[in-house]
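Only the coordinates and a few stated rules stand behind these numbers; no lab work does. Nothing here was measured: the structure is a model prediction, and the numbers come from that model. Cβ atoms are built from the backbone, for glycine too; each structure is taken alone.
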Structure P
Amino acid sequence: MSRQVKRDILLRDLRRSLEQLSWNAERQFAYVDDLGVDVDEIALEFDDLFRIAESMATQGLISDNFFTHLKSVDSQLSTMTSKGTEVWRREKVKDSEEWETLRKLAIETLRVANSD
């Protein structure tokens, strides 16, 4: 598989993951309930893709601007994770400032992804 094809697949998957992070709580719950997993699975999916994006960024395969925005999403998720399991409870997913910030960062990062 060529580097370009790998890049295109990564970008498609990152956009999908960012969309999921930007969804409102009810839509996120429906998604994870269909999968039979907890809501932190949305974050884990992003984390897997972010690790690949790091490598591709060092190779110049994704823009610095996009990667900077991806890092802001990753940083927010790291901050949330450092707070323990409380932030992953459904009540917090619905109403917490951490989740609101995450959704806004995901939306902004999607804008950058779609303009690059």
Structure Q
Amino acid sequence: MPGAAGQRGSASILVAGVLGVVVVLVGVALLVAGYAMAQHRVRAAADLAAVSGAAAFAGGRDACAQARRTAGANGASLLTCSTVGDPVEYVVSVRVALGVGTRVPGLPTRVVSEAHAGSAP
């Protein structure tokens, strides 16, 4: 075969290129999945912290201390906490952060979420 000698190894280069693209796409998919999972976890931690803080406030205890404990128990850290209202009508607002397991330069190292809970009007 006269032209076959010039094409020896071209399939290997093509396969290597395709595998390289696949590896990059899998890496990006894992990175996106990691951020999505962290966002779900931080939302759940914020919701639980706000609800537990509201329950503590209703019981006459420190809402922010309870919210801090609950956020910590869910792997997050409490950034801000505030209570507005009186023992009958109140709202507890929290903002929590959760670290992301990736260390890619230029990407955020944590995700943040807010939640509010209180008495029904």
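Computing Rg and Dmax of the Cα atoms in Å gives 14.1, 44 for which of P, Q? That value comes from structure P. So relative contact order in percent (Cα under 8 Å, 6 or more apart), computed for just one structure, reads 25; which one of P, Q is that? Computing relative contact order in percent (Cα under 8 Å, 6 or more apart) on every structure in P, Q gives 25 only for Q. Looking across P, Q, the calculation of helix-only ellipticity at 222 nm (-39500 (n - 2.57) for each DSSP H run of 4 or more, over all residues; to 500) that yields -27000 traces back to P.
Sorting P, Q by distance in nm of label points 7 Å out along Cα→Cβ at positions 21 and 69 from high to low puts Q first, with the largest value.
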